[in-house]
Structure P
Amino acid sequence: MMRSWILPVWLLACGLFAAAATVGGGTVGAALVPALAFVLLAVLYSPLVFPRPVGAAEAVRRSAADGRPVVYWRAGCVYCLRLRIRLGRNAGRLHWVDIKRDPAGAAAVRAANGGDETVPTVVVAGRPHTNPDPGWVREQLRPPT
């Protein structure tokens, strides 16, 4: 669990260092720009942006019951972040599994991707799709006509 927070904490530290260096130069207002930029990056790369993850077994059980896709992801992954942002409010309708917190989820991703932990891996109706287009994932949430 702590590994998913390493990058956000590092970004916050860099932001504080950049702000302190700028304040040391004399302008407090100019120090806010890098500090806010690094805070924004830290939030975007933190697990806070993603819906609450569930375990792989629970996600598969829920997906079988409601037909919604399972998304295997990892904090700090730009492709996972892209998928999350492009899904918008619909992201909460999927079942999210953080492979850094759930070894069974990581094993499922490795099994689907030839031994690689390539994320995001989206499983729809038992079929894995590696790094799918967010528009396609959104379509999978629509009820069949």
Structure Q
Amino acid sequence: MDLKTKVGAGVIAAAVGLVAAWEGRSLVAYVDPVGIPTICEGYTHGVRLGDVATPAQCDALTKQEVVKALAVVDRSVSQTLPDGIRVALASFVYNVGPGAYGGSTLLRKLRAGDMAGACNQLPRWVYAGGKKLRGLERRREAERQICLSDLQ
């Protein structure tokens, strides 16, 4: 495995770990706080109540979705971002979706080269279904700290 592959795998592993820490895991589908059927670590695509997954299926789904979120982040800017920003924003995109990220002030600041300003936008994203959620406040602060970590 070459260095670039190792670094990429490290970023993916770090992002998977961050997502898993904040999403929690359910092997049985449930309805999330905004009414969406969800399974594993926040996976929603095509999920129906009554669906059941194995831990291995959840691991694979989470990695697959983190890789997709990381690709959204990497494609959204022309410059190479520090790993901490990539990890934090992959977790963010995994949680809010590429559409919300794509239209955000956070992305506008990132594209303008204001990386710290972009990271400091994360704590604004703490609402789900119009309600401020303590879990999202804690998650966004953790993402913000990781995002800023390579900028010190």
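Computed from the coordinates by the stated procedures, all read-outs in this text should not be read as laboratory data. Because the structure is a prediction, the values reported are computed rather than measured. Cβ atoms are built from the backbone, for glycine too; each structure is taken alone.
The value 16.4 for Kirkwood radius over Cα pairs in Å was derived from one model only; which of P, Q is it?
On the way: P: 16.4; Q: 15.8.
Derived from the structure labelled P.
Tell me which structure, out of P, Q, gives 0.8 once distance in nm of label points 7 Å out along Cα→Cβ at positions 106 and 122 is calculated. Label of the source structure: Q.
Of the structures labelled P, Q, one was used to calculate FRET efficiency 1/(1 + (r/R0)^6) of positions 10 and 130 (r between Cβ atoms, R0 = 25 Å, to 0.05), giving 0.10. Name it. Intermediate values should be presented prior to the final figure.
Values: P: 0.35; Q: 0.10.
Label of the source structure: Q.
When helix-only ellipticity at 222 nm (-39500 (n - 2.57) for each DSSP H run of 4 or more, over all residues; to 500) is computed for each of P, Q, the one that comes out at -18500 is Q.
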